[in-house]
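Bear in mind these aren't lab numbers, they're just calculated from the coordinates by the rules spelled out. No experiment lies behind these values; they were computed from the predicted model shown. Cβ atoms are built from the backbone, for glycine too; each structure is taken alone.
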Structure 1
Amino acid sequence: MRNIQFAGKWREFFSQQGVVEYEDFFEFDQEQVVNQNTKRMVAYFTLGRGENRREFFIKRFKKPHFKDTWFAFRNFRTICSQGRLEWLSARTLLDNGIGTYIPVCYGSDMKGPFEESSFFITEKLAGQCLADICNQRWEQLQQNEKEMLITHIGRLARRIHDAGISMPDLYVWHIFVDTDSAGNQKLSVIDLHRMKVGAKLNRQLEFARNLGAFDFSMRSEYFDDHLREIFFQSYVGDGIEWDQQQFRTKINARSAVLASRRRRVKY
């Protein structure tokens, strides 16, 4: 059984572009592939012309592993495709006032409870990836601008956790920063396929692992000890439910584990 779910007036927009049926979305080839493997691919594409031109990203999934299907069921207590999982995850963040990519639509091709394929489409985010900011213009930022940015990221991480959400893939390259003409910053987090909702068991360890992942991704040539401390203190805010030193120790331990297992990403 195939179905497509749209947000807002997007059904009308895609219909005007001649993209209507499931096959139109899944087999659309006027796109630029960003990355892919045997189970998943991500591509960038545009539709429309002039003032109606829009930019999108699409994720396509094929016959996911059972562990991914089980993860989706545990997360939202319903059988759903990987495309719908991403849709639900994005909606959960937005409903909690947390920036992420804006869902446009998703489609699923299911045979009973089993997924044959699915897709998830989002609008292209405004702003710039934090990793690109570091690479392209970090040296141009004033110290107070760097401190303000890292403060906002620490507060973003805290809002995510206060909502009972765990983000195992909270990395520098998964944060987008949109700065308006007045200097106000809007942050968004992307890559939600391992996001967990309703985190209840061993929250301290779960959240420390999230922050440890972010610490691991903070390259020392951009983020010195002073900025790392600002990040931690911004997260802590008025206080946390655990001993701060123990929590910090768990964060550092997770960061060290990742450093021992993975090559640091260059950006």
Structure 2
Amino acid sequence: MRRLTGRPARPTRVHLVSFADGLFAPRGASFLKSAAAFGGFESATLCSAADLDPDFVRRHAAMLKPDVRGYGYWIWKPQVTLQALERVADGDVVLYADAGCEFHSPGRARFAEYVSLCQDNPLGVLGFEQVFIESHWTKMDLALRLGIGAGHSHMKTGQLMGGKYLMRNSRKTRAFLREMIAIASEQNYHFIDDTPSVAANHPKFREHRHDQSIFSLLAKQRGAAITFGEGDLPRVRAFKHLHDNIPIWTMRHKT
């Protein structure tokens, strides 16, 4: 586990956490360097498989394997975030960002808005909405498990990113993450893995998005704050004029 510490640049203490292991391990140093240049984090923690809670590893040993997609369909992501929340004070904000992300210093003002949105939300969660429609990227069995029908508005809106989100530490957010893990574990991991949906999917269904699908629907259902998932824009030339306002670029770097 590698950490950076420094003086907080904002009244709210913000902690960064990510995960890099296996093929993504070489990316860790660049990610932390980018975070340090951006500044303002009370701490920045890069976890590996060795940092996962032993009880969590024991319970999910069948999934947490290099040959399983996403090292267990990314079930470790809510666990990494939960462990980060458990280390910080109540009211502090934790940003989870995939290690492939890149921080962009001119976007600091926009990042401060992210923190405010998270702090002001009763649940204490800020998600980032993509252009990809939920029903096209979530298998119907998961939606029904959450009591969300095919025609529900949550299925017609954009799916929230699983690769970055903010959470204000509280009993509510810790319970939210534990619920994510519990749902992912049910029915032999059916709600997070690639096994086919028993219920009919949307006609335009493409693929289940695993932890992202669970996070997205649960966050919408529980009343998370939602803003535009602008982090993909740096990869789209048509939005070049907006790049300087974006604090976290979703670049998916591996090194």
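Structure summary
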read-out	value
Read-out helix-only ellipticity at 222 nm (-39500 (n - 2.57) for each DSSP H run of 4 or more, over all residues; to 500), computed value -10000, structure in 1, 2	2
Ranking 1, 2 by FRET efficiency 1/(1 + (r/R0)^6) of positions 91 and 219 (r between Cβ atoms, R0 = 30 Å, to 0.05), the structure that comes out highest	2
Which of 1, 2 leads on distance in nm of label points 7 Å out along Cα→Cβ at positions 43 and 195, largest value	2
If mean count of other Cβ atoms within 10 Å over residues 27-34 is computed and equals 18.1, the structure in 1, 2	2
Read-out mean projected area of the Cα convex hull in nm², computed value 13.1, structure in 1, 2	2
Structure with the greatest value (metric distance in nm of label points 7 Å out along Cα→Cβ at positions 163 and 211, set 1, 2)	1
Value 25, 18, 10, calculated as semi-axes √(5λ) of the Cα gyration tensor in Å, for residues 179-226 alone, assigned to which of 1, 2	1
For relative contact order in percent (Cα under 8 Å, 6 or more apart) computed as 25, the structure of 1, 2 it came from	2
